[in-house]
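A.B. asks: For reference, the structures are reproduced in the following blocks.
Every number in this text was worked out from the coordinates using simple rules, so none of it is lab data. Everything numeric here is computed off the predicted structure, so don't read it as measured data. Cβ atoms are built from the backbone, for glycine too; each structure is taken alone.
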Structure 1
Amino acid sequence: MTNYELLITSLENTQLLKFGSLAQQSGLVHAITTKPWNMAPHRGPEANHAIDRRRKVCQHLGLDFEKLTAPDQIHSHHVLRVEPQDVGRGKLGRDSAVPFVDGLICNIPGVPLLQLSADCPLLLLYDPHRRAIGTAHASWRGTVARIAEHLVAAMQRDFQSNPNDLLAAIAPCAGPARYEIGEDVRRIANSLLPDAERFFPNAADSNKRCFDLRAANVDQLRRAGLNPANIEVADACTISDDRFYSHRREGHAAGRFALIAAIAP
């Protein structure tokens, strides 16, 4: 696992972030959005501006907004390959998104994939040899159902990706000592993940247990065959870092930040 500083660029009154390792890959275009821009048209502050902001980020990245493609994000482990008929689904919101999935893989150049979060890890995989990407929304439900492993398996199956060639990154998310859970979630994780107790540190300011979602997803990527040196993890915690929207901090009024990624057109 490798730590890089997130690279920062400005766009109007907001900032876009890039993974330090993946920014070096000329075949990949990507960005993580920050406040005050809410990228969810269905909830949060200034939701009515979300579509325009999606359009502006795509333009800034040199990508076609009309091809922006997003999953429904139902907190599952389901992963689908983007087919030509899927391109553009979800650009205007969840009503038109690719249904019933949280992960997408794609090898069509110039098709931006969009994932939204307000604490959950967002995963990005890039295969520089096969020119393919995968993204996933890894909520606690998706994490215990091993969505990271399913994402790697889908790229192996559909693109013949070698896991050792894959470059991976995990976007800012709830920190390991901040994402408090109850005993019910802990029991489920223990029933589905090997040696899951190592992912439950004590909370930073109480005796409650937390779920280290970052570590759990890194473990899955390693089990799926990725080289640990090829996994970048952003260390920003969305609950404590107010650059990001956080459901745990802000409640149901929270907006969503986004990960947008594409194979360079």
Structure 2
Amino acid sequence: MSRVHGVVATADGWPVPGAVVTVVGAGGRQLGRGASDETGAFGVPLSADGPVTVIIAAAGVDPVARAATAGANGRTELGVVVLDRPTRTALPAPGLWRIDPAHSILRATARHLALSRVEGRFMAFSGEIAVADPAEESSARVTISAGSIETGSEDRDAHLRSPDFLDVERFPFLTYRSTGFTARSAERWLVDGVMTIRDRSRGVVLDLTYLGTSGDPWGGTRTAFTATTTLPLHDYGIHWNMALPEGLSVIGPSLRIQLDVEAVFEPPAD
């Protein structure tokens, strides 16, 4: 008996367990049906060979159909099948959305010795997004505790909190406030804003991807998005470094900022 094998994954590489795999032959006759396991892998036995269409579907994503030819007593490999989320056209409802720090991540990544990366996370932050109608008139504010930076090394964290870098004793907070939203597509937006680190404020553009809005198990409504930007360290008066004989530096000249954010809708007061 021949089988169709493959692995179901999201666009960013996460396995999709429980995806339904249906194999149909000529005239739409079902030849086999199965599901992906916890690693996203599947192997569906077929009742007949020949040209087939493999349909893979899961909740919250668009289904995918792949054509293949199944051979007798053989193994047909589809490889990795990516299930991507559907295009989001419905924006969050107008009103106030508060960032949920327990389900959000704020990362800062630096190059080290031009070889590898060092990633830190700010563990304490708060913020809100005021969604307007039209959405281009929305606004956002975020406040980050500078001393909450964690990189997995106590010595490095202490140095980052020192006057060489964030100088948290004098400047305990980093802030960001938007100045404008520009739509690039139904899902992608550019957010102009001002980032303040230490005693310097500079214009910063966030490249934002909207992930959608849905209800949660507690009766609330949540929206999610990711955003990225790059911050040149010298823009904020951070010049500490160490030169190496090869002409390299210990740390790169900029930080890559990545945000994964969930925000909860706050209903207007009665």
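A.B. asks: So Cα extents along the principal axes in Å, for residues 51-90 alone, computed for just one structure, reads 31, 22, 14; which one of 1, 2 is that?
C.D. replies: So the calculation was done on 1.
A.B. asks: Quick one: log10 I(q)/I(0) by the Debye sum over Cα atoms at q = 0.14, 0.22 Å⁻¹, for residues 19-122 alone came out at -0.75, -1.15 when computed from one of 1, 2, so which one is it?
C.D. replies: 2
A.B. asks: The value 0.20 for FRET efficiency 1/(1 + (r/R0)^6) of positions 203 and 227 (r between Cβ atoms, R0 = 25 Å, to 0.05) was derived from one model only; which of 1, 2 is it?
C.D. replies: Among 1, 2, the structure yielding 0.20 for FRET efficiency 1/(1 + (r/R0)^6) of positions 203 and 227 (r between Cβ atoms, R0 = 25 Å, to 0.05) is 1.
A.B. asks: Which structure, out of 1, 2, was relative contact order in percent (Cα under 8 Å, 6 or more apart) derived from, given a value of 16?
C.D. replies: Clearly, the read-out refers to 2.
A.B. asks: Continuing with this model, one more query. For the read-out helix-only ellipticity at 222 nm (-39500 (n - 2.57) for each DSSP H run of 4 or more, over all residues; to 500), a value of -1000 was computed from one structure; give its label from 1, 2.
C.D. replies: 2
A.B. asks: Compare FRET efficiency 1/(1 + (r/R0)^6) of positions 83 and 163 (r between Cβ atoms, R0 = 35 Å, to 0.05) across structures 1, 2 and report the one with the greatest value. Let's see the in-between values first.
C.D. replies: Numbers: 1: 0.90; 2: 0.10.
Going through 1, 2 one by one, FRET efficiency 1/(1 + (r/R0)^6) of positions 83 and 163 (r between Cβ atoms, R0 = 35 Å, to 0.05) is largest in 1.
A.B. asks: Assuming -0.64 is log10 I(q)/I(0) by the Debye sum over Cα atoms at q = 0.12 Å⁻¹ as calculated from a single structure, say which of 1, 2 it is.
C.D. replies: 1
A.B. asks: Now for a separate question. Work out which structure the value 1.00 belongs to, where FRET efficiency 1/(1 + (r/R0)^6) of positions 107 and 195 (r between Cβ atoms, R0 = 35 Å, to 0.05) was derived from one of 1, 2.
C.D. replies: Comparing all candidates, it corresponds to 2.
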